[in-house]
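Multiple structures follow.
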Structure P
Amino acid sequence: MDLETLLSFEWSLMTPEFIVLIVATLLTLLDLFLPKKFNRNHLGWIGLAGILLALVSVFGLIGRDPGSILYDTFRLDSFAKAFKILLLAGSALVFLLAIDYEPKEGRGEYRGEFFYLFLTALLGAMIMSSSGDLITLFVGLELLSISSYILAGLRKTNVKTNESAMKYVINGSISTAILLFGMSYVYGITGTTNLKAMAGMLSTVSDPQHLYLLGLAFFMIFVGLSFKIAAAPFHMWAPDVYEGSPTPVTAFLSVVSKTAGFIIVIRIMLSIFAAVPTGDEGFPMLFALQDYIGFLAGATMIIGNVVALRQRNIKRLFAYSSIAHAGYILVAFTAMSYVMFDSIWFYLLAYLFMGMGAFAVIQLITAKEGSEDISHFAGLYQRSPVLAVTMAIFLLSLAGIPGTAGFIGKLNIFLGALMVNPSHYVLASIMIATTVVSYVYYFGIMTQMFFRPAAGLARAEAAATVQGEVPAARRRLPTGTTAVIIICAAATILFGILPQLAFDFLQSNFNQFIDFMQ
């Protein structure tokens, strides 16, 4: 490619990616050359400013017509813009948590790496959302995955962290191998890696042997991606990784990385397998295999919610909760209703705020108590009424109680499963039943906070007063974490009472995502 051709591309389509890349490079150089005494938290604020600038640039691109560069390997369509907003908003909240994060081992000599690895993972997720080619999709996926592996194992002196990082790498490598194997079949049949060109060629496939290979490719790709979104029975890595990782990394994996996982699921599955005709009537393969996706969605909801009932570690409990929520989103993907994009986008938006807010409270409590056992939430209302009430808001939203964003998200998915023909009554029933099961462990945490006495609270407060320290109940909360809790609580209530704000935003700016397949 000569210089003239290179300069002819409309590089402004990649403005958000360039901003994140430049900031990540800047943080890398600053961390390398600044003296060790320099407070690395300042790098976090620089990174946060970069993320917010990238978010502003995405909003600036909303009114722009869909376009592509680099021979249609990078696409900026409505889908990319809508999901980049979620990725950047979630990453900004993670950065605020990371700046305030105080590991048990001390401030940590890897604080600088902590920030720019987050940015490289975010960059990979953003590339995935705009990919129009299997190669760019895979590059974005691996950029996200490899950065996540390192982040999960950043605390090298912590035994649980080492174990979780090893399990994450092994499971991630296996899933990547399966995914690549499935992709190779599709490439072998079409002779191209471009998603648009693949769809055009696959729409005319009629050879039974090719259809058989494409069926195998579908299952391998879907299994590989199921690892990425922690869908059962490929969820086995999630509880250990969530427990062993630093809390901001756990929040990132639970919210932002899961959003990226569903981005690649939608990109690959709809672009490729919705174009493959099967049977005499040319029924798309993706619709013909809906039952298999539905089975996985049902198993994910059941396993995630039932196993969560036995968890005592709060981060493991939220790992299984996250698995269950992946199942709810898979219900929307299984139904393939005309509101699928809107339902998935809104649910991920709601989950972003309620999940990130819950992890902000978890970070405060576990750091103060030095333990992740649920019993340490006992008496939280006596110690800090505001924290207890905001955590209750997040838990009620995760449980899907009316008046919260989580309820609206689940309601949209439930209605979407029933509005198609034939309706998915079994999946809708499982969704209701497992949601009821989730009340047990969500309300169990609330019972600890509001109705259980704080063990040794009076003794601890008296000891702190004698030693001249500020009692924990009156201790000032970290600025960044407080901001996350306030923003998430406000958004959870706002989108629960006025969900039309989000849907009007989607309708007026993204035009039903009709340019997704163009």
Structure Q
Amino acid sequence: MSHIIGIDIGTSGIKVGAMNKEGALEFLEFQPLSLVYPLMGWVEIDLEDTWNKTKTLLLKVWEQVDTIGSVDAISLSTFCNSSVFLNEKGDPLYPGIVYLDQRSRDESELIKETVGKELLFNITKNRIEPGMYTVTTHLWFKNHYPDLYQQTYKWGNLSTFILHKLTGNFLMDWTQCSYTGIFDIEKYNWSPEIYEKVGIDARKLPEVVDPSSVIGNFLPDFSSYSIPVIAGAADTACSAAALGLGVNEMFESVGTSNVLTVCTDQPDCLDKRFLNRCHVMKNRWLSHGAMSFPGLAIQWFYEQFLKPEGHSKRILEDLPKQSIAGANGVFFLPYMQGERVPIWDTNARGVFVGIHLNTVKADMYRAILEGCSYGLRQINEIIEECYKLQAESMSSIGGGSKNREWAQIKANVLEKKIKIKAISETGVLGACIIAGTAIGYFSSLEEAATAIGNGTIYTAKPEVGMRETYSQLYHIFNELYPSLKTFFAISTGQSAKGGVQVETNHIYNEVTT
């Protein structure tokens, strides 16, 4: 039986699995990844460690497929965004710098001044923020490591590095290019209007490819045959493909980040508060309302206050039931290391408000779940206003979507049905679907998504009587950040403390932008 192998690399771990021609995922393997925090505000990833783990899982799945059939193709899904600097052999000259990283603030401001915010948005349909749009990191590296920059043959992102390991080619698909800050998402090419103004050598940029392109072949040591490698796409774009997301539809992804994604065929309507990118399919665009840290906020609370008491992860669903709507007066701002949508403030931090002598652990944990849900409601209001999309329900994917108590809170806060999908590995599945369409398993991505399906395992519905309660609480939540904005700006320092390696693993698998 023939299979396609899909690789999905998130900030919390790597998943590799194989899809047969009927669309069933089999032989799924997982390994956690560790992010490295060398200084305050710096976030990196060990590229060679990431490749070694990826290759180990890939070969393990390949060997299992070989027992029953053959591998027809490989495709890739990776988190977005990151910066890698590679020599001519494809070896990294520096650790990968992840989208959470904030070291390139000065470069971000310089780009805004040099190019102009209006021109930047007109071309890229995005704002410029440190780390998130990797041109800022590119310039930081050029400014701080000029000798290594001279040795850089190609700059790219994590997918560029992994695809080179598989094929020997330096490439970046257009869903990933969209977050570089130098890519024209309507013309599908690098923008000389931007990269020339900021002093980037075009020769260091990888080739732009269609996510469905066959980009080379991979031949493992133990195999007698090589197989085609398809470029694949960014993880949320892969998930959108797996769900068969149509124009004017949206879905939620819940991992390290929590994202509401809308699909549109009108690039002029893309909102600058969102993260906007090319979809896998040409002439469609994905607009992401992305909160950075809901999953990590929950993980932080579990690791610090629940795990040391011997609790299993089951507590994450049971504990909020021991509190009430409104968390007994406690509110939480989920900005653990800055925030993207809707505030775009790298200085913002997590805050508990309203703690009193009767506050218990259940109240604080429920406040985290509610605070993250209020943030989603802010994003949804932008979607309703700017995209004229008022959905009564939405699909929810990712490891965090399986927490039914959190899904119920979100259903009450957003006043929507939350449909938890059966398959959480939509990054792997989407990568496989893209490859399957490229090599002829399916006639189109739409046909593939329809043929495979992705059933709903549970639907959380808004509870009668909760609308007024949560509307009042939401209005209070909206007052908190404006009241603390100046405090965040004053108190947030960039102190150079010793580095620490943190394993961001297994509570909620990454489904980020």
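Once mean projected area of the Cα convex hull in nm², for residues 64-215 alone is calculated for every structure in P, Q, which label goes with the largest value?
On the way: P: 11.2; Q: 9.5.
Top value of mean projected area of the Cα convex hull in nm², for residues 64-215 alone goes to structure P.
If you rank structures P, Q by relative contact order in percent (Cα under 8 Å, 6 or more apart), which sits at the top with the largest value? Provide the component values of the computation, followed by the final result.
Details: P: 15; Q: 19.
For this comparison of relative contact order in percent (Cα under 8 Å, 6 or more apart), the top structure is Q.
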**Report entry** Entry that produces -23500 once helix-only ellipticity at 222 nm (-39500 (n - 2.57) for each DSSP H run of 4 or more, over all residues; to 500) is calculated, selected from P, Q
**Finding:** P
Query raised in the report: Can you say which of P, Q returns 4.7 when distance in nm of label points 7 Å out along Cα→Cβ at positions 128 and 440 is computed?
Result: Q
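Read-outs: derived from the displayed coordinates by stated rules, not from any lab. On a predicted model such as this, the values are computed, not experimentally measured, just so you know. Cβ atoms are built from the backbone, for glycine too; each structure is taken alone.
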